[in-house]
Structure P
Amino acid sequence: MFSNNIKVRYNETDKGGRVYHSNYLVWLDMTRTEFLRSLGISYAKLEDEGIFIVVRKAEIEYLSSAEFDKTYTITIEKIVLDKIKLDFYYSVKDNITEKIIARAFTKLVVINEIGKPIKIPDHLKEKLQRFL
């Protein structure tokens, strides 16, 4: 598992002080980026090599609301690798109550610079398999 803490900023909330639903996608992306960085994988370096990781599908189940000025932990619970796809499973937990307030899933595909799906490069797959 890999976790990343997020403190809700005012601009992420609606008038009622609750986090607007699309901000969860940003949190998932931030957590994936930090996870890859922790493995020594840089998105910028991958892109320099002509390798792009794009979201093909995203699902979020909202169980409760995240609120302004509170801290939440986004955890990558599991990753499933395929030839060209990476499936990430997440939970979002309230750090005070310890309750899971959301569960999420993203399916990512590795593509080249012209948008054609490609096999996950061996150097990337090797580092990801350490997490598995």
Structure Q
Amino acid sequence: MNCDYAMLQKIYGAPSDEETRRYSPARCIGCDMKVVSGDPDPKHVSTSYVERHNLTMRMSMRRFTRLTNAFSKKVENHAAMVAIHAVHYNFARIHKTLRITPAMAAGLSDRVWTLEEIVSMADGYQP
């Protein structure tokens, strides 16, 4: 495998007596980093990237929020919405830090896609 991959596991402790509120989150008391493959740079191993991505998906697609009327009950509908979100996020949405789309930054596209192009591509897809 030509991939540098490490896993960071957070260790949570029980709340102390003064923090025994019912809905208080547990306190992170440490982290354990394990190298899975390759030689990853320890300063780039973080849970922040995946947590930010999860938040973006939850806020962009209400299908991940259980108590809404958009919650997916069929796995096919859920998978289709995740695919549409991924294409829009990478090909049609200009990111503030990049000032271009991630697909343009990676060299996969030379322009910002329109919603019409995404819909026509989805309509033409046959599994």
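Just so you know, all these numbers are worked out from the coordinates, no wet-lab data involved. Here the structure is a predicted model, which is why all the values come from computation and not from measurement. Cβ atoms are built from the backbone, for glycine too; each structure is taken alone.
A value of 1.00 was derived for FRET efficiency 1/(1 + (r/R0)^6) of positions 27 and 75 (r between Cβ atoms, R0 = 25 Å, to 0.05); which structure in P, Q was it taken from? Derived from the structure labelled P. Name the one structure among P, Q that volume of the Cα convex hull per residue in Å³ of 200 was derived from. Source structure: Q.
Computing FRET efficiency 1/(1 + (r/R0)^6) of positions 35 and 115 (r between Cβ atoms, R0 = 30 Å, to 0.05) across structures P, Q gives 0.10 for structure Q.
Calculated for structures P, Q, distance in nm of label points 7 Å out along Cα→Cβ at positions 43 and 67 is largest in Q. Out of P, Q, choose the structure whose coordinates give relative contact order in percent (Cα under 8 Å, 6 or more apart) equal to 16 when calculated. Going through each structure in turn, the value belongs to Q. Computed over structures P, Q, distance in nm of label points 7 Å out along Cα→Cβ at positions 59 and 91 reaches its largest value in Q.
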